[in-house]
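There are structures below to look over.
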Structure I
Amino acid sequence: MTISGNTPGQIRAATIEVFQENGYAVGQNDPTGLVFEKQGSGMNNFAYGSWIGDTPIWIRVKASIVPTEEMRCRLQCTAYIVRDRGSAAEEELALSKIHKSKYQKLLEQVVKRFR
C-alpha cells in the first residue's frame, strides 16, 4: 500500500493502532520494522499445530515502512505461522497467498486513517 503526505512516524503510529484494534500485540517497534503477534485460532492449531504437544500456534506479522520518494511511503507486511514460539526450536512458516487478503485489509484500514 502506498501512503502519501504523511511521515513514517505517523504511518507507524496508525499501523500500531490498527493491529492492536484487531487483537495483535506489538512484538517489535523500531525504525527497521514492526512485528505484531497474536495467538492463532483453533483452526490454525488444527492445521499447523503439533499433534503431540499443547504448544499453541501464533500468528506473526512483520511490517515495514519503506520511503519511496518525498512524503510517500510503501507500507508492506508478511504474515507467518509460528510454531514453538519463544523456544530454541521456533519455526516461522510464511502464509500462502490464499491468506494474504486478511492482512491486506488491515493495511487498507491504515490507509483509510489518512483520508
Structure II
Amino acid sequence: MISYEDFKKVEIKIGKIISAEKIPDTDKLLLLKVDFAEESPRQIISGIAMHFPDLLSLVGIKCAFVANLEPRTIRGYESQGMILAVGGGESPFSILKTNDAAKEGSIVK
C-alpha cells in the first residue's frame, strides 16, 4: 500500500506514439518515440514486442504513460517513461489507449 501523497507524485500523461522499432538482439523490447507536446519526442523502451508483430499498428495510437519516472538505461537505450498496459500471461493484453480527442501531454486525473 502507498499513501495518497505518494500516489499524487505519479504523473500519468497522454502520449502519441510516432514510431516503434524492435531493439536488436531482443525478443521483447521496443523503442518507442512518443509525442507529449514537448520540445522533442521522448524515447521509451517497453517490453511489449511480442504483443505487436506489426509495429506499424502502434504508430498514431494515443495512450497513457508514466511521464515522471527517472530515466533508466535498458540494453544501452535510455527510457524516459513507461507505457501503461493491462493483462499478459493468461489475461488478454492491452495498452491503455484513449481516443483522438485527448491531446498529447494531457495529464490523466
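Taken together, the values in this text are just the output of simple stated rules run on the coordinates, not laboratory data. Predicted model, so just to flag it, every value in this text is computed and none were measured. Cβ atoms are built from the backbone, for glycine too; each structure is taken alone.
Which structure, out of I, II, was FRET efficiency 1/(1 + (r/R0)^6) of positions 1 and 97 (r between Cβ atoms, R0 = 25 Å, to 0.05) calculated from, if the result is 0.90? Let's see the in-between values first.
Details: I: 0.90; II: 0.30.
Clearly, the read-out refers to I.
Figure out for me which of the structures I, II the number -1000 belongs to, where helix-only ellipticity at 222 nm (-39500 (n - 2.57) for each DSSP H run of 4 or more, over all residues; to 500) was derived from the coordinates.
On the way: I: -9000; II: -1000.
Value -1000 for helix-only ellipticity at 222 nm (-39500 (n - 2.57) for each DSSP H run of 4 or more, over all residues; to 500) corresponds to II out of I, II.
For log10 I(q)/I(0) by the Debye sum over Cα atoms at q = 0.11 Å⁻¹, the calculated result is -0.34, so let me know which of I, II that is.
Numbers: I: -0.38; II: -0.34.
Answer by label: II.
Among I, II, considering only distance in nm of label points 7 Å out along Cα→Cβ at positions 49 and 73, which has the greatest calculated value?
When distance in nm of label points 7 Å out along Cα→Cβ at positions 49 and 73 is calculated for I, II, structure I comes out on top.
So if we calculate relative contact order in percent (Cα under 8 Å, 6 or more apart) for every structure here (I, II), which label has the highest result?
Values: I: 27; II: 30.
Biggest value here belongs to II.
Determine which structure produced the value 3.1 for distance in nm of label points 7 Å out along Cα→Cβ at positions 9 and 41, calculated from the coordinates; the candidates are I, II. Each step should come with its number before you reach the end.
Numbers: I: 3.8; II: 3.1.
Source structure for this number: II.
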